[in-house]
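Every number in this text was worked out from the coordinates using simple rules, so none of it is lab data. All of these numbers come straight from a predicted model, not from anything done at the bench. Cβ atoms are built from the backbone, for glycine too; each structure is taken alone.
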Structure I
Amino acid sequence: MTKETLRAELLAALEAALVTARAAHATAIEGATHPEAKAENDKDTRGLEQSYLARGVAQRVADLEAAVHDVGRLVLRAFSRTDPVALTALVTIDEDGETETLFIAPAGGGTMLSGGVQVVTTSSPLGRALLGKRVDDDVELKLPGKTREFSITEIR
């Protein structure tokens, strides 16, 4: 698997999510403006609730548009063994004998890509913990109720 393939796969997933979000937004707008959404009395909030939903879905659409833009223009770089983790790095970590490969990207966190590669964003706790680290560095990630400890075994 190449980084170009991973980026293309991530971009396709984000674009699919954007299509779905746009359809949901259109439906939410239709619901908010439908004649049956008009309040029948002062306690009837159907139209108001639908408008809140439409606003929330509109924000999701905007976020996905920005994600598609950012991932589409992502400049992939090669990393040497001595380079620190940064955007577009493929990082292999070892946690208690289990290895995991992570792709550091600006959006799409949690997405599973080919080869079992998981997308991690730089704004996530794991992404922030990895940034600037190098091969053979040990990382301690404190999460609510748990602490993860792992080593970086490869950066490419």
Structure II
Amino acid sequence: MQKVCPKPLTREAFAKFGDVIDTSSEDIRSINEGNTERFHDLASLDLLSDGGRPSVNIFRSTPLNAPIHVKMMERHPKSSQAFFPLGDSPYIVIVAPAGELDMRQAEVFIASSDQGVNYHKGTWHHYSLATEKVSDFLVIDRIADDENCDEVTLAEPEQIWVAF
């Protein structure tokens, strides 16, 4: 089992897994008679394959005790999945590249309460990991009549231990 400390979530470090959703966008537009700033087109949502449609949800995540022992990963082979925190607590993001799951390529990030993530189609990820308290996340994903979630339970040697 490898021990991993989360690194800060940045657009550059996360690019191979998806998009970081925050207000550091360079495309900022003034709208509503100049009373609102629009941080434009922050994520590449991919939700329509095989008859899917966008779904807006709120997930409520209970924190796991530190250190976190990662026992499973999931992916959505037909769509992206976006998470944005609705509270003021940081959270942990654990991802691995699309394709055959290889936990040796997993990366762990700490996201601030003003950063969301959009996992690209097929990106392996752990479910939402609140760190300090029960936390709500606005989630945008694909809804359809078919299955769009692959879950893998990790063998003991592949587990990672996240300390924060």
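Before moving on, here are some points about what is shown:
- Computed 20.5, 68 for Rg and Dmax of the Cα atoms in Å - originating structure among I, II: I
- Taking volume of the Cα convex hull per residue in Å³, for residues 18-105 alone as the measure, the highest value among I, II is held by II.
- Given 2.9 for distance in nm of label points 7 Å out along Cα→Cβ at positions 58 and 74, calculated: source structure among I, II: I
- For mean count of other Cβ atoms within 10 Å over residues 10-17 computed as 14.2, the structure of I, II it came from: II
- When relative contact order in percent (Cα under 8 Å, 6 or more apart) is calculated for each of structures I, II, structure II comes out greatest.
- FRET efficiency 1/(1 + (r/R0)^6) of positions 114 and 146 (r between Cβ atoms, R0 = 30 Å, to 0.05) derived as 0.55 - corresponding label from I, II: I
- Structure (I, II) behind the derived value 0.25 of FRET efficiency 1/(1 + (r/R0)^6) of positions 50 and 130 (r between Cβ atoms, R0 = 35 Å, to 0.05): I
- At a computed -14500 (helix-only ellipticity at 222 nm (-39500 (n - 2.57) for each DSSP H run of 4 or more, over all residues; to 500)), which of I, II: I
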